Structure P
Amino acid sequence: MHTLETMTQMGHERVCFHQDPESGLKAIIAVHSTKLGNALGGTRRWHYATEADALQDVLRLSQGMSWKSACAGLPMGGAKSVVLLPEQGFEATEAEARAMGRFVDTMGGVYIAAEDVGTSTQYVDWMAQETKHVRGGETACDGGDPSPWTAKGTFNGMRACLAHMGQDGSFEGLTVAIQGMGHVGMVLGELLNDAGASLIVSDINQDSAAQAAERFGAVVCDPESVLEAECDILAPCALGAVIGPEQIGRINADILCGAANNILVDPDRDSALLADRGVVYGPDFVVNAGGVIHLAGLYLGYTLSDLQERNDAIEDTTARILSEAAGGSSYEAAVTLAQSRIASGNPLQESCHAS
């Protein structure tokens, strides 16, 4: 991968590599856009097969954060960071987290870090010992676990998808299949269960799936087969790039709407294929914006009432995008909205010159 060429194609402003021999930290920060404001995005700890895979992931994730904030109407840019692990499950240490905090601090506030896959509120609090430019901790910085907000936003996006299909937004009598019963997936399961939906659940951690089955009376399915489960809504809530042409050909759901980032392998291609199949797709960077709204809102000084209103607005934004897609690619419609707001320099205003 040619980094500068790829940055230019994807519109990134800055990509920084960092290594700290003492703690063993190897990390990348990618800042996609700061046109609407300082760029917020989580820190992901993951074992990648190659450095190129890590770079591709951080570039896609950071670009998605710009679009996520813009579609949510936030005066924030988009960025992301990844910590490259020598092996999956490699234990996080305070030394590593503090080294990551120092790396974030070198950005001078252009990048604001937060929790993501592989990190925790404890990790964020360790980072906060070295930088004030981080959100999502419980002691050294504010925000806490944003998962409940992400889950609620995804739930709101699902309601918009149901309404787009001519339903009343009720989950009574519907079946929802959730891939990934981590923090977000578990809260989403609770919301859906309380709303009257039947659940099919899966997770690579069998204990998590079993816990969901006990709490919600859910049917347990293996993580691969769940993508083909017969259901009304399919909700990937683990890692991204799980829905490509092969999976689309086997989907047995009317709606694809989940909390994972970058659900589609190739968004341009796969969103069009979903539309051709008649599957309503709630673009992930629109419906899963609840966590960003929460953490960005704390950074911006919003009240709890403001945060709730903005999270509820995910339903209206998703409905608008599905309407503007007019049966075509909802991903394209969502990107158009985000790019237009970024081009205008105002997260609540569209530019007539955006492509």
Structure Q
Amino acid sequence: MRPVYINSASCISSQNTLRDSFFEELTANGEEDFIPAVEPAYKEFIPGGQLRRMSTVVKMSSVVAKKALAEAHIENPDAIIVGTGMGCTEDSEKFLKNVVQNNEEFLTPTHFIQSTHNTVAGQIALTIQCHAYNFTYVNTSSSLEFSLLDAKLQLEHEDAENILVGVADEAAERTLDLFRMNGVIKKEKHLPLDYLHSESDGVIWGEGASFFVLSAEQTDNSYSRLKDIKIQNTVELTEVQDFITGFLTKNGLQHNDIDAVVLGFSGDKESDRYYHEILPQFADAAQLYFKHLSGEFNTSSGFSFFMANHILKNQQIPEVMKINNVEKKRIANILIYNQFLGKDHSLVLLQKV
């Protein structure tokens, strides 16, 4: 089977990741219970007539998808695959609000049409006039990994040459209120948050969009090789070490072959125990975390995938991501381990090209 390469990476996040100098400008945030995305001036990327009809998630995705395609020098990919956990929540909330306020009468269909989860993938395809395979994965916090797996299989089996893969989620006002009510989001009394030593439940929420071009051919601009992916809905705390060891063994690696491990510490006391459990196994690796930069949300792993690719390409690790002080002269293998409140465990292995 053919290898799979990451040939571009673009991201809108709670950091200013559209700037070339974002590596030096990363800032941790544990003060507020929600970290909004740093959005660009959309008029520079999207015509005004289209912009008025777009929700935040569609605008973010349209910009980073366009930038990812341009970086990879691809005009029309062989497939567009998008992952999302919550979909277009802004339009969903607006439609439901209109239903209540108007007593289910005289409703305009616009918000309903644009509230579907596949709106993002469809809008990108319409913009670039791509009539190829178009698919949306809605698999909560493993939506990125399922999207990557789909693209990887197509490229390996010669069903495509270049595939645009992305993930996106937006935060909407009512949904945030519901997350606060059911305890998903941290209570104000538990802020500011120390992500690595939290003694409370809940997370700091975020939003963002990340897009990548996966290709069967390596280029001068390639970031990494996507070696393998593993997804498992539930893993007991006592099983997590075997979960990771089995994945590494399958790929002919041992723990000391991993140069950097990226972990999804979210500040939730219970679910973060998984990461603390495996830290001793990677004592020789650079241990990194990322949700203090992006916040937690269903597709926050898109931010970790974006950062891991830049780390491999630049051979540089931002200080703000470091858990330990291990220094690596060469970073060849990066393992990303993420889960969401104890569910949807995923492993992604990237290798330097």
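Only the coordinates and a few stated rules stand behind these numbers; no lab work does. The structure presented is a predicted model; accordingly, all values stated were derived computationally and were not measured. Cβ atoms are built from the backbone, for glycine too; each structure is taken alone.
Comparing FRET efficiency 1/(1 + (r/R0)^6) of positions 59 and 211 (r between Cβ atoms, R0 = 30 Å, to 0.05) across structures P, Q, the highest figure is found for Q.
If mean count of other Cβ atoms within 10 Å over residues 27-34 computes to 15.2, which of P, Q did it come from? It must be structure Q, since only it matches.
Out of P, Q, which structure matches -8500 when helix-only ellipticity at 222 nm (-39500 (n - 2.57) for each DSSP H run of 4 or more, over all residues; to 500) is calculated? Of the structures listed, the value fits Q. Which one of P, Q has relative contact order in percent (Cα under 8 Å, 6 or more apart), as calculated from the coordinates, equal to 25? For relative contact order in percent (Cα under 8 Å, 6 or more apart), the value 25 is produced by structure Q.
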